[in-house]
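Asker: Pasting the structures in now, so scroll down.
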Structure I
Amino acid sequence: MNAVLDKPTTPGSLQNPSGPDFNVEQVNPLSVPAWDELVRSHPGGQFFHSQAWLQVLHETYGFEPLAFWVRSDSQIRALVVLMEARAGLWGRRGVSLPFSDECPPLETPEAPLGPLVECVLREARRRGWASVEYRGGGTALDDAPPSLSFLTHELDLRPGVEGLWSGLDDSVRRAIRKAERAGLALERRHDESGLREYYALHCETRQRHGLPPQPWVFFRAIHRHILAQDKGDLFLARAGGRAVAGAVFFRFGGRVFYKFGASAAAFQDLRPNNAVMWAALKNYAQAGWHSLHWGRTSVGQEGLRRYKLGWGTREEKLNYFKYDVPRHGFVLERDHTEGWHTVLFRKMPISLLQWWGELLYPYLA
């Protein structure tokens, strides 16, 4: 169950900003011309703020996007992007953003976050939202308790291929060399047929992890709005002509975001995941991208954490914040990455898992 703080706190009361009046506007990000260029104007802007990602979520699940911002001189001074998602069978909630590892609010010293958070709360009450969820924080949330905490890892690509190689753990170098000796073929793809091959691996991997796969329509939207528009890449590794591992990356504003990875269990001894990741790192470093973000890691996933650190990444803490609108308090939650449901899902055939994915994901967000 969720636990609400004994002393309820209104998000807008966490900060009393001073300075000039703020012209906070509410907009639909999908209707704003040059939205991505405006997001890039802020140093914290990232892929999950972009129109392509918002369009994927809107098209797949029907989530309605909305944003509050302070804008001047063709630049974003402060920004909160949300989507209205389902909360249970009948309720609604605001999430920033669904199925996104992080989508932090953006602010600047001259335009702090407090007034935007106040506007979000007023809109949440008007719409009857059950909660407002922020994946990443800002100054207006500094005194709030996080609902959940994760780890994030980012790799600086600017040292180039030689610098990246020297920063790898010995175990990672050995795995890459083993994959090279196995003669795996590496491909960079943007076509739907390649993504279908990846999706088969994705479903198999989700079954091993005890989780339903996202529906194919979600990946089809990723192809339409991201891969086919040259805003991301799919890397595949093949053994004997068969796709045995793959990874999906998104690109925005000098940064690359690793979003999905999958592999065939029968070929794990060839280290195809390492081959795919090394091929991607070399590609992005040579192309001049600044860094690669490895997504979130649950605090208890020590094996995954060590794997990411083995590539020379920098580790940081990522906090999520959830505000219960009717009860006027921040909510503490449990990380449900592992549990009884994962044991159950591991035993299901993939076809049944796909059915559960289509049923559940519109409500998970």
Structure II
Amino acid sequence: MADPEYCGTTFPFSIITGRTIAGILEEDLDGCINIVRDAYLAHYHGRSVNPPAVFLCFGDKPNARIIGLPAYLDEPWRISGIKWIASYPDNVRQGVPRASAVLILNNHDCGYPFACLESSIISAARTAALAVLAASCLAAVERNAHTLGIIGTGFIARYVYRFLMGTGWKIDNIRLFDVIQSQAESFRDSVCDRWRHCSVRVAPDIDSAIRASDLILFSTVASEPYVHDVKLFEHRPTVLHISLRDLAPEIILESCNIVDDVDHVLCANTSPHLAEKVTGHRNFIRGTLAEVIEARCEPDQSKPVIFSPFGLGVLDLAVGKWIYDQAIARSEHILVDEFFYDMHR
């Protein structure tokens, strides 16, 4: 995957639209998961630079923020870039996703940006890919769940469900819960493929959704823990804690915790970060997903297994470059002439 060619002082710059990205992803969900797996392993083996995310917050919009995730990936990618993603939870009241994003890719040889990609879809896809990768590595039975519980039935949940079903998972039952019941009902009616499940139901409350499920996805916009009852997890489910702030520290401390990067996830008042604050240590983290993939860490199935991924910028780079390469090969990109114009020193 070489950097795009440039000659002299002429540097190509392309825009890849959401429509193109969605089409490429739809054709190869397994390919996206494999790219995420490769990026995780590259990061684990030190072939990346992934600084802490930058949070831009606003006094007049306390629940909104824009996050910058800069990163660099070494061979075979040799690219740097940044995802700039806005999270405005109040957007959902207007019927639009809370998140919007762009991804900038930079040429490693000269530093010049060579592409801008719509990235809310890339972000959702890499999140879904890491969730399904983790579920495949951590669940007691690979690609099989008796009941999938989805807590928070928005944009990310839709992508995770699509990736699960599109990569051959067998899921007997679906239990849905959302604080806005109509959203859960809409998810049931318009997203779930009822023919592939024995039952698809909206749970009357979150407790019953958790208790009924052996695989649980948290994909909410929660800013602080609201699930406190440790006994809800006595049946030892696999938990994809994608939204990171749903579970109280006492639940984290009674579970087997797998993360994507220890330092990254222990920040910004995530549930694991709160657990670290309570205990003064991080011994409750058993290992990283990369260590599980390489059999350096084995999940403790005698406890609930919780995967809490902060979501690394290197994943967006890897998926973005994978999509860019295909878009260029198909001529499904918008080449911007003279984007870099005054090139005289």
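Read-outs throughout are calculated quantities, based only on the coordinates presented, and are distinct from any laboratory measurement. What you see is a predicted model; the values in this text were computed from it and never measured. Cβ atoms are built from the backbone, for glycine too; each structure is taken alone.
Asker: Have a look at I, II and say which one yields 21 for relative contact order in percent (Cα under 8 Å, 6 or more apart), as calculated.
Answerer: II
Asker: Out of I, II, which structure matches 18 when percent of Cα pairs over 38 Å apart is calculated?
Answerer: Details: I: 18; II: 15.
For percent of Cα pairs over 38 Å apart, the value 18 is produced by structure I.
Asker: Then there's this: Out of I, II, which structure matches 3.5 when distance in nm of label points 7 Å out along Cα→Cβ at positions 163 and 219 is calculated?
Answerer: So the calculation was done on I.
Asker: Quick one: log10 I(q)/I(0) by the Debye sum over Cα atoms at q = 0.15, 0.18 Å⁻¹, for residues 115-306 alone came out at -1.03, -1.33 when computed from one of I, II, so which one is it?
Answerer: Details: I: -1.03, -1.33; II: -0.88, -1.28.
Of the structures listed, the value fits I.
Asker: I would also like to ask the following. Computing distance in nm of label points 7 Å out along Cα→Cβ at positions 91 and 315 gives 3.4 for which of I, II?
Answerer: On the way: I: 3.4; II: 1.8.
Among I, II, the structure yielding 3.4 for distance in nm of label points 7 Å out along Cα→Cβ at positions 91 and 315 is I.
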